[in-house]
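Since every read-out is calculated from the coordinates, none of them should be taken as a lab result. Here the structure is a predicted model, which means the values were calculated and not measured. Cβ atoms are built from the backbone, for glycine too; each structure is taken alone.
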Structure 1
Amino acid sequence: MRTHLVAPAAVSQTTPQVIALTGCWTARGLGERERDLLQQLADRPAPLTVDASGIEALDTAGAWVLHALLSGPRGDGSGLPLQGLPAEFGGLLESVRAHAVAQAHVPVTAVAAAPSGLESAGRAVVSMVEQFLAMLSFIGESAQALVNWLLHPSRIRWRAVLFNLRSAGFDALPIVGLLSFLLGVVVAYQGADQLRQYGANIFVADLVGLSMLREFAPLITAIIVAGRSGSAYAAQIGTMAVTEEIDAMRTLGLAPQELLVLPKVLALVIALPLLTVFADVMGILGGMMMAKTQLDVGFGEFLDRLVKAVSITSYLVGIGKAPVFAAIIVMVGCFQGFRTHGGADSVGRQTTRSVVQSIFLVIVADALFSVAFSLLDL
């Protein structure tokens, strides 16, 4: 088998003022000799004329090297006279030269200065307003889907509701019960020393009962559910958004809110008040045990005082917060899930954002409830 030999590109000086280019000025003919060729030209004294009549072949790689050779001493691409270049290679060299000139005239983009503090604050405010408006739009779409549910009860997906009721409610009983029990223990333990100093041991029932039933039980339950179920909602919907399943639903004429949001809302609005009742019981139980060990207050005495200290209004105040907390958790989790775009990193980012925002809004709502109940004397 015969192998076609390619004459390597070469630079030679035929006279003191003329250098000759010979061989194949192609990627194969140049090989790794580009720097050597450029150095040979740089070492030649000026003035020089370049004789290209000996060039046997020329491609784009060779044309760029030839352009660099011609530009070497003066750097403008036209400093060295060129003669003898075969006519079929002239067009390619002119194209390379024109492209190089165009690139040289491209303005250098100035490096953007770091935004000032005022600019950063303004951008943050604009982002918050945009997200707030998007959230209002999402709530409006969900409310419209809820109206469609009420007008057409047959569209309610009870299987999805029951599934979410089990996952967000029943499966959360162990963690909610344990943390509520420990919180009741902590509240009673912290108050025991102060009550003992004044001989008011029995009032530990007031402390544990009012704090757990009105504030701690609904709040700790909502925070646990926000971290447990709210994050799951955002991750589930976010993954569906990334894989374009939500777009497929819309293409098929299915409302994503009816399939993904409303079953979660209905399930959590039912589950969270029940979890709050369970947290009340476990918190009171933890307080009773600590009162027995630290203050010698028996279970019977504790319960007798608890009935007198905690009114039905205080109990219902704590339970009444739960549905509002549930709606906040589901709306924020699903909203952040729908805003997911890009890849898997966006799913994690929106999931984290949903947990932070839902917990923040739950605490804000609890503070507003406290102010409102104080003004209403409840």
Structure 2
Amino acid sequence: MRAQKSTYFLLLLFVFSACAQDKNPINKNNSYEVVVEDLTNPWGFVFLPDNSMLITEKEGKLIHYKNKIKNEIKNLPEIYVRGQGGLLDINIHPNYKKNGWIYFSYASPKGEEKGGNTAIMRAKIKNNALSEKELLYKATPNTTKGQHFGSRIVFDKEGYLYFSIGERGNRDENPQDLTRDGGKIYRLNDDGSIPNDNPFVDSKGAKKAIWSYGHRNPQGMELHPDTQEIWTHEHGPKGGDEINIIRKGKNYGWPVITYGKNYSGTSITDETKKEGMEEPLHYWDPSIAPSGMSFISSNKYGDWKGSLLVGSLKFSYLDRCDLKDGKVIKEERLLDGIGRVRSIEQGPDGYIYVGVENLGIVKLIRH
């Protein structure tokens, strides 16, 4: 009897383990070159016009990398480093050459409550220090919870600023409530003011900066190079990571509809679609824990041009999504086993650069 129970337990363990494995095939015809060494958690990075980089370390450091030399930028705002919170994404103004504005997201303790929440700031860099700092947005209320800060930053071709804020671990209140921050994609003018045509500017009590809602924790956002649409991906719970195309005023359903389950394995909801809510363009089950996002728009990688790249924190690889007619038709694993992929950017030279935890920033090479 004891032997039967042991066999049954091992069978269950095997089934559980098998279900937890990623199913995407591995492409071994690629490698990498380390460009920036010795980074702990390169949450975001951006190329400047002189081909140098600004790199955020989640622990609260902003690094300027040029000619193989790292210089730490001083005079950052106070940063709330807890759990998934810290210094997060970074981007530059579309007209950076003329105005010098950089934009970054971070967990900020500013406010009356203990803890922190996601903030967006812009500033300039002079003498290796931030100057002219302007706080453009600060989500409320603060909380000591360490999860789901978001957050990515992207500009569209008209110069509007989009950014994501996760639902901060409060799925029952934040994502579906327009009067509350969290679980949203936001849209601002470049100076932090609210665009007049934002979808909820005339809705009583609503946060005027909201562009879309019903999100869980979007840690990937990119402008499609051809359609100019805003694409995002977001963490689901156990399963149910999603890719979405973000549209004005739309509800993306969390937690009313989802393909995921609670981490305990119990059901969140039986519904994966509902009238008035957007279904994902693509979802992962099991979850790959996505972070970072970039399209390949250069000719450096042959027939990979047009692919969407997504980092996997959970399985330590770069996911190449083959797209056709706006749908994911095939996936494969690049840089398999490299480590937790946190950030991805296409450089000015057309090559793909990948931020990997406890490694650095690497250049993707196709053989």
Output -22500 (helix-only ellipticity at 222 nm (-39500 (n - 2.57) for each DSSP H run of 4 or more, over all residues; to 500), calculated) maps, among 1, 2, to structure 1
With distance in nm of label points 7 Å out along Cα→Cβ at positions 28 and 292 computed for every candidate in 1, 2, 2.3 is reproduced by structure 2
If mean projected area of the Cα convex hull in nm² is calculated for 1, 2, the one returning 37.6 is structure 1
Output 5.0 (mean projected area of the Cα convex hull in nm², for residues 172-235 alone, calculated) maps, among 1, 2, to structure 2
Value 5.1, calculated as distance in nm of label points 7 Å out along Cα→Cβ at positions 196 and 332 from one of 1, 2, is from structure 2
From the coordinates of one of 1, 2, FRET efficiency 1/(1 + (r/R0)^6) of positions 276 and 348 (r between Cβ atoms, R0 = 35 Å, to 0.05) came out at 0.25; that one is structure 2
Ranked by distance in nm of label points 7 Å out along Cα→Cβ at positions 68 and 100, the structure on top of 1, 2 with the greatest value is 2
When FRET efficiency 1/(1 + (r/R0)^6) of positions 116 and 164 (r between Cβ atoms, R0 = 25 Å, to 0.05) is calculated for structures 1, 2, the one with the largest value is 2
